[in-house]
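What follows is a group of structures, each given as structure tokens.
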Structure 1
Amino acid sequence: MKTHQLPNDAPYSDNQRAWLGGFFAGLHSQLVQNSSNTQTARTIHILYGSQTGTAESVARDAVKVAKAHGLNPILKSMDEVDADALTKIETLLIVTSTYGEGEMPDNAQVLWSAVKADSMAKLDNLQFAVLALGDTSYDLFCQAGIDWDNRLAELGATRLQTRVDCDVEYEEPAEEWMHSVIPALAGSDATTAIVSEDSDDKSQYNRKNPFPAKLLVNRLLTAENSSKETRHYEISIAGSDLSYEAGDALCVVPTNCPDLVEKILKAINCFGSEYEDKLRTQFEIKTPSKEFLQELALRSGNQELNNALNDKDTLSNYLWGRDTLDLLLQNPTAEFSAEEFLALLKPLQHRAYSISSSGKANPETVHLTVASVRYDAFERSHKGVCSTFLADLTNDTTEIRCFFTPNKVFRVPDNNDLPMIMVGPGTGIAPFRAFLQERQFRGAKGKNWLFFGDRNAATDFIYRDELEKMGNSGVLHRLDLAFSRDQEEKIYVQDKMREHGAELFEWLEQGGYFFVCGDAYHMAKDVDKALHDVIAKHGNKTEQQAIDYVNQLKKDKRYVRDVY
């Protein structure tokens, strides 16, 4: 842990410095965390923009650090704060992820729209720091954090320190950020208090120490003649002391396909068990890193690749269907030693899957609904890393290293009497199977409506027996199906929403919750458009009134998405 001291240019007046110094000098270390001191402790606000729960988790860690340093932190989701409230905040820490193509997370969109507007008030009295979470494999890396950082400065706010941008391995830079900016605010040394991660959890297993779970069930859900391969998995977490809620995600740490490892080693003329094991367990070898692409372009002289690197759309088209092995095979003049090649790779990352079971109904197992990625391109077969790890490389003796990521917003309503509308085509049905199990377990009386669809009913109607049984038992009150390729004109879930728009709006008016899970780039956007259209038409509202209605649903956490 680095030690940080209060910088000479810290944004305090002499009086503030004197006050802080005197205040903390008189505190005994054991009293720092005493809640009675919060009346005199400096208040800081911590806002998070989070799509899947990671940024929220980091923000909660920041709260622990702030409390340990004698501060009074106030934690809020960005959808719990409006622009007017922002003008009254003096010290602000922002933790935000980036979603989709450089977009704000769902829970940040309403506040961001207000903040970026020309009418936004100046924030001359605000001091702030931004921690941005992202993934360098995306073009607009940490764009949401960059946008917040730039906009707050434009509005006259003062940076407490330079923004920190984190890649997928975010823990260390995030911790350094916390133990830099927070002690400076408290006027204490960074080593005053160390907060152990996961100190509130009874289990020893977490992201840094995944649980070695065992596979109990691997069942094909789609028909043998389907154009897809979707599987149902049941994984034992018995003995782990781990627990989860419906709506959470299970993160699985895969190993790479041995056949792909062997072919990559052959392509770089490298042989040896040492490198074989590293490529199988430590590195991302399917999706090429930007560093690898740049070095490959340089060493190969491939003009098409060099040109593609100058434009993200061109590069996206060039890479479509290609993986690292394709690029090595297509550019044989580019030579790499094993050490050079490994240095250009990113660490192998976990994959997050929406859980398809209720933790209350299934306390010792967790269920997943996963589409196996398989396709042919460039004269060879390609496979998804984690989906085929589960499908092909695991059995009842395999250790499946995993941990949970909570999603505290994507939850079954606490009020068991309120309606739920769920839109989940394809594997997007996963969390809604969990939601229905949860409501059945609770004995909830609220109505449940599921929009589901896929390509063909005969081959792709997954969990059909379960859904029909839930319908017959009164758990699932309405099921609307959209199988796109069963008729000449394609029908999707958003079409079914419009078809039954009057009743959908009535359920919303009754206090209903609207959930979406699945593809972010097409389906979720089309569903969002349909929702606005339904509200405008059946609520007799203008376009702006429909937007305001949807924004209120978001603010009330009654319109929530788990999209990817």
Structure 2
Amino acid sequence: MSTAKQPVLELRNLSVSLPPGGDRPFAVEQVNLRVAAKEILCIVGESGSGKSMVAHAIMGLLPEPHVKVAAGEALLNGENLFTMSRTRQRQVRGVGMGMIFQEPMTALNPLMRVGEQIEEALRLHSDLDGRGRRARVLELLADVGLPNPEDLRRSYPFRLSGGQRQRVMIAIALALEPDLLIADEPTTALDVTTQKQILDLIRKVQAEKGMGVIFITHDFGVVAEIADSVAVMQHGRCVEYARAEQVLNRPEHTYTRELIAAVPHYIEHREDFVREGTALLKADSVRKVFQVGGGFLRRGRELIAADNVSLTIHPGETVGVVGESGSGKSTLGRCIVGLHKADGGRIVFQGTDLVGLSRKAFRPFRKDVQMVFQDPYASLNPRYRVADIISQGPIAFGTPRKKAHERARELLELVGLDASVARRFPHEFSGGQRQRISIARALALDPKLLIADEPVSALDVSVQTQVLDLLDDIRYQLGLAMLFITHDLRVAAQVCDTIAVMQTGRIVELGTCRDVFSNPTHSYTRTLLDAIPGQQWEIPADLRHLRGERARRPREVSR
């Protein structure tokens, strides 16, 4: 164990080299960090900043020989991890340090029961017999707040929710009570309520065990919630490193200031949208039921995804649908766009009820209702060039190919990309750029309603800001109405005029953005608001106004 004077971990001039031909010679360059016992160090930065490379270098998980430690030391309790033998490194993993990975479903073995995966570390690194290991597994599952440990021990990972899988990963990392815990973006893909539970759990375990924690994230709201000290990384270098209070309230580096300015937050001066004329779309008592399980001569159970859902969207209005995974918000969007067939109720678009229309009868409405999906890489055909992807819809509706490609280049410029990229393939772009291409594709048919299904949940906070600003700007320029689906009320506040809060298939609260934030009436809405990380942190005024300027624009809609 570490002494009071000796840090649990100390990085000295760490550099990690990349193979020749990369965009830079080093993924990490001359990084110096210290983590003490009972301290949480947050490493912050965008994708490609090198923050995860630091974690993988410490754990000995770099894909050598192509990516390897080129220089520096990593002293764990005074012992250099980089000069250890492979045998000694394996001994240290789990006992001296443990790691929580970003995506638990890919980190957990789908063919092994949860209990077996936790027990594996105990079998390799402890002297416990079979009975002792099983008792320790049940203790760990209870410690991380999982219900019915005995039943859950026998479950497979695919039967658990995202939050439960992440708790299992934490249990594995804590099995041998390591001195150092590394958490690599453990809450990025989780709902805000589940994220709060995981953050509270990590903070609780860290305080009880007295371990040092490296928490990797791109969200300064999370930093404000748990950090003792903060290291900000950009292009492989640590550009700012200080106590959390200093970095959060008096950031010095330009990049740190940009990241903090990009943190989504509610803007008090956002003007209310004035509804005028006839609604563009009216959903009335929409119901959607899925059959789950079942098989030959065996009836499955019913899962009600949308139950008596009603809302209206006027021209130029953005309506946000907010809720946790499984609340039914994406199902509602898919029913409107025709990807799911509603089992009841009415979806009236410009006077026509879309529910009950045949595929052929629905086809003309596909031009007017378009969708932007959560994962742009999965929704873009990797074999098509960008121009072909954007032009596909117009060509299908009779637009000549040459004219459709000209329009594609115009749309690329509209979404902030150069027209010259039209000849490139999706894999040649970053996540934010791919999402811009997805938006351009959705706009190619000149829709009247755009459905955006979690369009920024997988993006860095600064890229997220760019895409949110883009959606808002396009709405103003083109007079679009938008249904914006998200699990994060902070994000909804940036672009939405009206917010509908969904829980277990029902809308439990519906009101203006201002009313939902300032005077929530339903307990579930208050739960979502309470789960927003970093609420006690006031973003510095000189940075906050950068986002406020956009929100104070006149609410005019082009017709």
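Every number here is computed from the coordinates shown, using simple stated rules; none is lab data. As the structure is a prediction and not an experimental result, all values here were calculated from the model. Cβ atoms are built from the backbone, for glycine too; each structure is taken alone.
Observations
- Read-out percent of Cα pairs over 26 Å apart, for residues 334-485 alone, computed value 41, structure in 1, 2: 1
- Comparison of 1, 2 by FRET efficiency 1/(1 + (r/R0)^6) of positions 158 and 230 (r between Cβ atoms, R0 = 41 Å, to 0.05) - largest value held by: 2
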